[in-house]
Every structure is written in C-alpha cells, then in structure tokens.
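**Q** Right after this note come the structures.
A short reminder: the numbers here are calculations on the coordinates, not readings from a lab. All values reported here derive from a predicted model rather than from experimental measurement. Cβ atoms are built from the backbone, for glycine too; each structure is taken alone.
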Structure 1
Amino acid sequence: MSEAVRLSTMLRDLVDVLIPGEGDWPSGSLAGVHGILGMRLLEERGDRALLDLEAALASCGGPLGPLSEDDRVTVVARLETGQPRLFTLLRTATYLAYYESPSVIPQIRALGQPYDPVPILEGYRLEPFDRERDRPRHNRGHYIPTDQVKPVDISGLDHLGERHGRA
C-alpha cells in the first residue's frame, strides 16, 4: 500500500471513530472530513504531521484499520489521554469540517436551525440592539476611558515559550 493511501486510510478511520454517523447523519469520512483534517494538520504541524499522527496512533495501539469498533475507540481514548493537545486539534478540526460539510448542512436545517455555511456575505438576521434589553445584568467589570489605559509590563512572562524551548 502506498504512503498516500495508508495515510488517507488512517485519517478516514480516525474521523469515523470521532464521528461514526447515525441515521441520516453521515459518518465523518462520508462527509469528506478526512481530507480537510489532513490539510489542517499539515497547516498546523508541518510536512510530517500525518506521519507523526500515524506514529502517535501506533503508540496507542493502532493502526485503527484492522481493529474492532470498540478497540478503535480505546486507541483514540488513549491518544486523548496521552497527547491531549494533539487530540484537541484533531477533534476541533474534525468537528468544524463536519459541520461545514455540504452533506451535513441539510441535516442541521432539518432540526429547524437556521444555518448558513457562509454567513459573512449576509449574516444572520438579528433583532435590533435594545439598550435596556441587551444591557449586561451581572454588574461585573467597568469601563476605562481610552486616555486612562496604561500599558502592562509583560516582559517577565514566558508567553512565547522561549524558556521551554518552544518557538
């Protein structure tokens, strides 16, 4: 099996564990999520992202292909526990791709939800702003006029991860 087919199969199997589909709702792979997930991983983690994911799944008991459905779930649960940052990226990218899929949008609308896959063009209809109705009621926070805002010294923070070898 070629590397391309092997990696595509791995992604297909993974998204079908995350979104197995049910009834009129297609599985993740039937919605085409695995291709989009692959692209997101390459964008976020570079050229070795798919090979690294394959190794991560193998370290958790994969590959998923020859396993039963229950064993696949177990492997993905191990990945979630062992590599939570990777798993969060996988789950988020998979869910976003799924709910943007043209084959899933009719199912969302069938629930009675207004859903526009490209809301930027026209937006969603909202009631006009009403100062009294929309006023925060929690009594937290306060307003600082722009000319009274003071800079905060963050030089002591390791916000870029430099001290820990992260870039």
Structure 2
Amino acid sequence: MNDLVQGGLYSAVLDSTELDPLREEDALQEAQLLDSRVCYLTSTAAVIFELRTSLHFYVGNSALLVVRGLRSFDWNSPTRLTPLAALTVMSSIPGQLGESFHVKFGLFPEAHLSLVGDLAEFYVLESEGLGEAPPDYSSLDLRQVQDNLPSWSSACSLLQASISR
C-alpha cells in the first residue's frame, strides 16, 4: 500500500471499480475506515478501508483512497474514550469544488472525515493473509485486531482502480 501512496500505480489496463466512490454517493457504505496518513511535504493524504464489510464491493478485502494536491484534511470525532470498535462508513459524498476533488465521510460511531485536493485515486486491493471476515473488536486486544486488518505494510494485489479527473 505504501507504494501506491508514494507513486501511484494507476493503469488504464486495470478494471474500473464496481461502484466508483470518486463519483457515486454512498459507494463505500458499510466499509470500515481503518487508518489515515497525511504527508505535508508532498501534500498527500491516504486512507485505508476494510472492504469485507462493504455493501457494494464483491472483490477485494481492502481499499486505498489517495488524495494528491491536498488542500484540506478535516477529522472530527468525540473526545470521550470509547471501547475499541470499527469506524463504519454510513455515508460518503464525493464531488468537485471548482477544479478540486472533495469527499465527505459520515462514520459510526460519531465521526466525520472530509478531504479536498487536486485529484484522487481509489484502489481496490486483495491484502494477503486476511481471513474471510474482519476481526471481532470486542473479544480481542488492539494488537490482535491489527494483525487481522489491512495495513500500510500489507502485501497486496491491485484489482481495480479509479482516478478523479
């Protein structure tokens, strides 16, 4: 996944995504947001999603959203501590702001993420070593949960891709 963030490997030879989260509302519904990174030196943000819970993706077990030419990264969540739980995408709204791409995610429980940048890339991936279902957050500790989720260092196969224009 790090390689995709660093240089992007988008190829017109790849299949396009089943439902395009860069153009279609709620395409990532029920996917889980796992992690994000922002590199201020390159003005790039990247977000990893768990797709095994997604309502609309039937191939791949993970996804990566990369926003280049990052103008805004806005995260909002409650300050109170909650038990370890997945952040589930309840809504995703992509669009254009002038010449910029933007996307807003409404998450359960009580969180919001918004990104604005020059362009976005979305990759559907098959991360190696994951089971059929995501881990049970309530019965495992953080390390055990993380061991059963896609991560930045996951070896993966690139299945589908989309790029905003």
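**Q** For relative contact order in percent (Cα under 8 Å, 6 or more apart), the calculated result is 20, so let me know which of 1, 2 that is.
**A** 1
**Q** So semi-axes √(5λ) of the Cα gyration tensor in Å, computed for just one structure, reads 23, 19, 15; which one of 1, 2 is that?
**A** Traced to structure 2.
**Q** If distance in nm of label points 7 Å out along Cα→Cβ at positions 32 and 152 comes out at 2.0 when worked out from the coordinates, which of 1, 2 was used?
**A** Derived from 2, not from the others.
**Q** A further question follows. Quick one: helix-only ellipticity at 222 nm (-39500 (n - 2.57) for each DSSP H run of 4 or more, over all residues; to 500) came out at -14500 when computed from one of 1, 2, so which one is it?
**A** Numbers: 1: -14500; 2: -1500.
The value was obtained from structure 1.
**Q** Output the label of whichever structure in 1, 2 has the greatest value of distance in nm of label points 7 Å out along Cα→Cβ at positions 16 and 136.
**A** Max of distance in nm of label points 7 Å out along Cα→Cβ at positions 16 and 136: 1.
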